[in-house]
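Pasting the structures in now, so scroll down.
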Structure 1
């Protein structure tokens, strides 16, 4: 069975005075595993990968894998808008012991669909590690078409996709075109239940940073076919899911974790900026209602 199932947390990268807070990251990982998270995704969008140096990126992946110690899969973010850089980061993820690599569509360059296919094929052929594609056109300005996903799925070690279009028509198109064992993971918390019921395998979640038990319970119920239970959890968590986007991700998630006492500082790296006071107040009310404060 494809191991990329359930609620994977797109974990934040905590900083203290602009430097990686290693103990903070280790503490977050322990919090996640204790709450039932099915997998850890370091160095994704939520981990502010775009502002990490190569040395920091390597360290976050290595520290995550060492701390997890095989208890859950680690799906390491390793994408870039340069194919050669993506190969280097993906090779490091394999050498560090990651269960797989999450590879985003090349942002800014805006390659054609053929260029996207050749990019992912080049990475997969260069590094023998399970690869999850990552399609988030709202961030990258390029959309990985369902037909291109299906082509990529024929490459032996491309085993799934994080589909962050919030489009169930797209999700159905991808699932219908790809092999049965191809993992289709939601990249939008509020669509995770719907996507699983349509044949998807789980979610790479922002909300899991703050409420890992809730998101893992949601995915456990959905994957078990307990629709009534999953629906109840969905509507319980729905306000929290929305609050994670009161500002640009991961700014709200980091602030929530700071308010909960899970990290010492919520300050993101520039050009991201801390949340405005009114947004913090609104989010605090949501966290209180969820029993998290």
Structure 2
């Protein structure tokens, strides 16, 4: 059963995606994650997203016939591509109900309906049996979890012995490394985009949380240099409207994506925010 806190958060996440869906459709073809650019290169964003999916496949060890969970699947962009690339069976779950038919339509359009499934479900309290999946991955969705440790324990429960997890997520520096204004801006944008779990991702510490949940061989790799070109590309479109209508303090809450493209990009360039590839496995 979903807790009252979870229910309230679900409403906030749902409202955020209702507000921001057109932007994701316009700039990222419905994807909710950035791309992976080879070191020192700036490539087409669609191609970069494909390379990020290859990173997911490699770190999660996904192969033909595997049962895979996309936790926070959005419109199924990653799930459909990973199913097509690997021959795995990918199950996508989301708490945003209107994304499910979009994901199903995408799967049908790409010819992977038989290899994918999509449903509304909380990834912290799934309805799956124990040891259901060979691999579990996320792409910029764990920041919405109000209880990261509970989410990790749930992933551990539904992962088969020897199975792998791969999380492509942000982390932040210690609060004292931000100026007072930087921290206020960070908080307003995180609040506006319902990223209540982002504060739990501190640089060089999340691997320890995975280990505490029972995972072994936990690795945290900073891939900011490979993802930053995507954020810098979005900043080109967001900078002018941000300074025209969003810059006064307080409006970041109502314009979180435009604000993140400008403010979080600058923080990433300073090292206050990182983009990481986390991976681990369940013993067995």
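When mean count of other Cβ atoms within 10 Å over residues 59-66 is worked out for each of 1, 2, structure 1 gives the greatest result. Can you tell which of 1, 2 yields 0.85 when FRET efficiency 1/(1 + (r/R0)^6) of positions 99 and 179 (r between Cβ atoms, R0 = 25 Å, to 0.05) is derived from it? That value comes from structure 1.
Quick note: the coordinates plus some simple rules give every number you see, no bench work behind them. Since the structure is predicted, the reported quantities are computational estimates derived from the model, not experimental observations. Cβ atoms are built from the backbone, for glycine too; each structure is taken alone.
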